[in-house]
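Read the figures in this text as sums done on the coordinates, not as results from a lab. Everything numeric here is computed off the predicted structure, so don't read it as measured data. Cβ atoms are built from the backbone, for glycine too; each structure is taken alone.
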Structure P
Amino acid sequence: MTEQEKINAEVQKQLAMQDAKFNTFMQEMRDRDNQRAEDIREIRQDMKNMQASLDAKIDNMGKHVRNLSVATIIGVSTIAITVIYSILSR
């Protein structure tokens, strides 16, 4: 084997090693990107679940506010009717 053939073989070997390292690096980057995408999907799903929960709580709170408003109106009306009745009954 000539000196040039030895050099070429060594260069080919180093090039193959660099290609393997690069391919490994690229695969790690793809894996990392895929993991980030999966994490983002999970976070979005969690956010949707939290939003649905908050919407349900707000709806429930609206029902309570409506019930309290009705109770207040009935109470004030009762007081007004009682006052008017006591004035008219004298």
Structure Q
Amino acid sequence: MRALLKKVQIMEREMEKAEQQSEYWIEEEHFDIEKSDQYEAEADRIYESLYRLYSQAADKIVSITSGQIDKRVAMEMIRSKRAKVERIFA
């Protein structure tokens, strides 16, 4: 689980960088719509992979808790209470 959470962190940073680059290239002083679109598409691809990791992590939480925590709650925990989840699995 720790390795999975680490992958999530890495992918979140990569997605953030791609989003920042997309915004950078859309600004008037650097305007290049093609580059902006490329980075936006990259961020979208990363998000799809990231969502799959969120789902895997949620499935592990459901499994570990023998279903006492359902997948919806587990997904919410991963997104909004990440620090607590990471401490539990540290």
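Tell me which structure, out of P, Q, gives 0.70 once FRET efficiency 1/(1 + (r/R0)^6) of positions 12 and 36 (r between Cβ atoms, R0 = 41 Å, to 0.05) is calculated. Derived from P, not from the others. Looking across P, Q, the calculation of distance in nm of label points 7 Å out along Cα→Cβ at positions 44 and 76 that yields 3.0 traces back to Q.
Structures compared: P, Q; top value of distance in nm of label points 7 Å out along Cα→Cβ at positions 4 and 68, i.e. the largest, recorded for P.
Distance in nm of label points 7 Å out along Cα→Cβ at positions 20 and 60 computed as 2.7: which structure among P, Q? Attributed to the structure labelled Q. Using Rg and Dmax of the Cα atoms in Å as the calculated read-out, with 38.5, 131 as its value, let me know the right label among P, Q. Attributed to the structure labelled P. Looking across P, Q, the calculation of helix-only ellipticity at 222 nm (-39500 (n - 2.57) for each DSSP H run of 4 or more, over all residues; to 500) that yields -28000 traces back to Q.
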